[in-house]
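The structures considered in this document are given below.
Read-outs: derived from the displayed coordinates by stated rules, not from any lab. Remember, predicted model here, so these are calculated numbers, not experimental data. Cβ atoms are built from the backbone, for glycine too; each structure is taken alone.
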Structure I
């Protein structure tokens, strides 16, 4: 066979594979979609616990007497389930959403039959009284919480977390994704297996850790900061008149400070211990591989 014939046969095979893949994708049914909406009456701050196996969660403040839930359903015909089965699951969820209320205690996404969990994802948009307490969990998806003044918790197996303009305690965790916390009035704890952490407008304590990623923290610490990354840079931005203690170490990288540090003990390229403006809350900064900057 000549070279031109071999090339012609190769391209013919490639085009056949592409065509087959296109046909297979075209044959794969899209998700069957549905939705539901419920408005619940509460007598003050709510205690919300929302959970979904796959989907995004958004929570924001509304008025002081109602809690509004909008659910967006996606059901897929996979693993032996046909489109008719997917449509039936959507119909049942629309008719009977997984919402439980006991006074001001609201549980969303927990009382779900096993049959309705298969190949189904539900995203939630919820508005509630601003002083409420929120616990949110998704196996795969993003979480966005804004303007909540009570204690908030957010956990996702894979996805990003954004929490802003809250005054209560914050707990945020993701297996893989970024975390951003802004204008937090309470203590903050944030952890990600792989991703970056950004926290700004801090007034309380901060504990942030990532297996692989950068950490940036900004504010005036009323309590200590503990920042740790296995591989990544750390930037701590503090008010110009802030007094604090610093204990910083990097396994491979440099340490720089724009604040006047009174060194305690030995100072080296990879270690810095000392006080700034007479001392105050302790900043413990650790990176296995990366640089540390105090700004």
Structure II
């Protein structure tokens, strides 16, 4: 099956060249195209895209949507497999794409997502460990009773989906989702009997150093998403968050990571308050 990579860009000029170079080195795949959606911020991204003869579409900031922008690109694609990525991932392996898509191509699963590793020694290092372990797994509807909300974990920072299935399930249902569009679609996949693979051998480095304010805003949006999709609360959202907090604290102690231990309480509070505010005021 041929593949198209879809990547939204926002002030992404510093990422494009390295990202394109890492995509061009991929082996054992039939890559049809890479398509970029450029949010017009006035940086130098468009010049770089033109210089490298890359396919792209330019949109205004007000027209960007995490769900609708990706959905439109996927619906218009001629590829058999759609791969969503974000501009800030770092790809070092020439088999990243093959390992991500091989089980979709063989029709064993409908979607797959990569292992993400943080290069920073911060709290994100530990959240990546719990969300992206070393062993691959395939999730189906049979796993819901055991995994709860984690059954619908998926990431379009580096994730792939069978395009025909994406279209048949109507993508994101033309909804302007504030965040977590990947979980929204994963829920639909699993509950329609499809399988999702976590491909731990498809590795990307994806690192952030969020301020407390940025973290609060991010979790406020997440709270809004859960407000809009309240059926997900039936799968144990609070239990999932509490388990992650315990894991982070335990690992920071094991590593004697003083920086993380000092940050732990305000970080967890920013997440908790942001989620609560988003759930209360989300529309």
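For which of the structures I, II does the calculation of helix-only ellipticity at 222 nm (-39500 (n - 2.57) for each DSSP H run of 4 or more, over all residues; to 500) return -14000? It was calculated from structure II.
As an exercise: relative contact order in percent (Cα under 8 Å, 6 or more apart), calculated from one structure in I, II, equals 21. Which structure is it? Only structure II yields this read-out. I have 3.9 for distance in nm of label points 7 Å out along Cα→Cβ at positions 82 and 106, calculated from one of the structures I, II. Which structure is it? This figure was derived from I.
Name the one structure among I, II that distance in nm of label points 7 Å out along Cα→Cβ at positions 130 and 234 of 2.5 was derived from. Going label by label, the one that fits is II. A value of 1, 5, 11, 12, 12, 11, 9, 8, 8, 7, 6, 4, 3, 2, 1, 0, 0 for P(r) over Cα pairs in 5 Å bins from 0, in percent, calculated from one of I, II, originates in structure I.
Each of the structures I, II was assessed by mean count of other Cβ atoms within 10 Å over residues 122-129; the largest value belongs to I.
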